[in-house]
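Visitor: Structures are listed in the sections that come next.
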Structure 1
Amino acid sequence: MNIHTPGGGRVATMAPSPDDLFVVTTVAGRKVSLHTEEQFGHALKLAEAAAIRMAPVPVTIKVMSLTWAEAQRFGLIPSDLFKNEAPEQQAEWRRQIVATLWGVVYNCNQAKPRADALELLKELGES
């Protein structure tokens, strides 16, 4: 989808896919913002407003949705994120992740995120 703005600017984007977790916004090939997938609409509005503000210079702003693996390949998330954590810190991260996943299971009204959370809990041996 393309959104053309006054002054010749353009916001280029594609609708998010079910596995996307992040939204990255780029201008001239450089990352300018990173949001969660839930903030896709907000990121799109910000990009459109920026393209309008940059007039009369025609600019293309890209708003892309990414999976975890794609974000790692683009260098937005380190592949060794938890490498140097102490065992206590790793246990705390696990506790927080498990609590968050159970929160999704109990509080989310969409079937796909609930199913994904349950699947992850099974993989972690928590369900």
Structure 2
Amino acid sequence: MAADPKQSEALRQLQAAFESAQQKMSQLRKQVETHSALAEAKARSDLLQAEKERVMRELGEAVFKQVQKGRLELPTSFAPLLKAIDQVQLKVEAQAREITDLLQEGEEAAQRLKQKNIGATHSGVATRTKKL
């Protein structure tokens, strides 16, 4: 039995389409693997950068403490940075005082309200009952 030429052509087209799809899928897989490797490398790089920044901050704090204790003297070119640190510290202290004041005001208001509520409940006058 001879194969139908139309069926043979359809099979050939299907086979070509399947092979083309396989090639595209292979290319996509390679692209995904490449992007995945790049994303992992970027994540590792970000972690290393964060670690470097943490260590640099710790170094700066340690040096600053030594300067404050008088154990280390920095060149005069560092004066603007030291002044900036002092200014920020003053702002931090002012902010802390403001927060403390606000908390104290809130506590005082709560105490006044509590005293007011205690006085109102012990007035000696019967409360009005609500009608349902």
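Visitor: Name the one structure among 1, 2 that P(r) over Cα pairs in 10 Å bins from 0, in percent of 9, 13, 11, 11, 11, 11, 11, 10, 7, 5, 1, 0 was derived from.
Guide: Working: 1: 12, 31, 30, 17, 8, 1; 2: 9, 13, 11, 11, 11, 11, 11, 10, 7, 5, 1, 0.
So the calculation was done on 2.
Visitor: Shifting gears a bit: Could you figure out which one of 1, 2 the value -13500 for helix-only ellipticity at 222 nm (-39500 (n - 2.57) for each DSSP H run of 4 or more, over all residues; to 500) was computed from? Intermediate values should be presented prior to the final figure.
Guide: On the way: 1: -13500; 2: -30500.
The structure behind it is 1.
Visitor: If you rank structures 1, 2 by distance in nm of label points 7 Å out along Cα→Cβ at positions 60 and 116, which sits at the top with the largest value?
Guide: Details: 1: 2.8; 2: 4.8.
Largest one: structure 2.
Visitor: Work out which structure the value 2.4 belongs to, where distance in nm of label points 7 Å out along Cα→Cβ at positions 4 and 28 was derived from one of 1, 2. Before the final figure, lay out each step's value.
Guide: On the way: 1: 2.4; 2: 3.2.
It was calculated from structure 1.
Visitor: From 1, 2, which structure was distance in nm of label points 7 Å out along Cα→Cβ at positions 52 and 68 = 3.7 calculated on?
Guide: Numbers: 1: 3.7; 2: 2.8.
It must be structure 1, since only it matches.
Visitor: For structures 1, 2, calculate distance in nm of label points 7 Å out along Cα→Cβ at positions 20 and 108 and state which one comes out highest.
Guide: Values: 1: 1.6; 2: 8.2.
If we compare distance in nm of label points 7 Å out along Cα→Cβ at positions 20 and 108 over 1, 2, the biggest value is for 2.
Visitor: To test your reading of the models, identify which of 1, 2 gives 1.5 for distance in nm of label points 7 Å out along Cα→Cβ at positions 76 and 100 when calculated.
Guide: Details: 1: 1.5; 2: 3.7.
Matching structure: 1.
Visitor: State the single structure among 1, 2 that was used to calculate FRET efficiency 1/(1 + (r/R0)^6) of positions 12 and 44 (r between Cβ atoms, R0 = 41 Å, to 0.05), giving 1.00. The partial results should precede the final answer.
Guide: Numbers: 1: 1.00; 2: 0.25.
Clearly, the read-out refers to 1.
Laboratory data are not the source of any read-out in this text; all were calculated from the coordinates shown. Quick caveat, the model's predicted, so the values are computed rather than measured. Cβ atoms are built from the backbone, for glycine too; each structure is taken alone.
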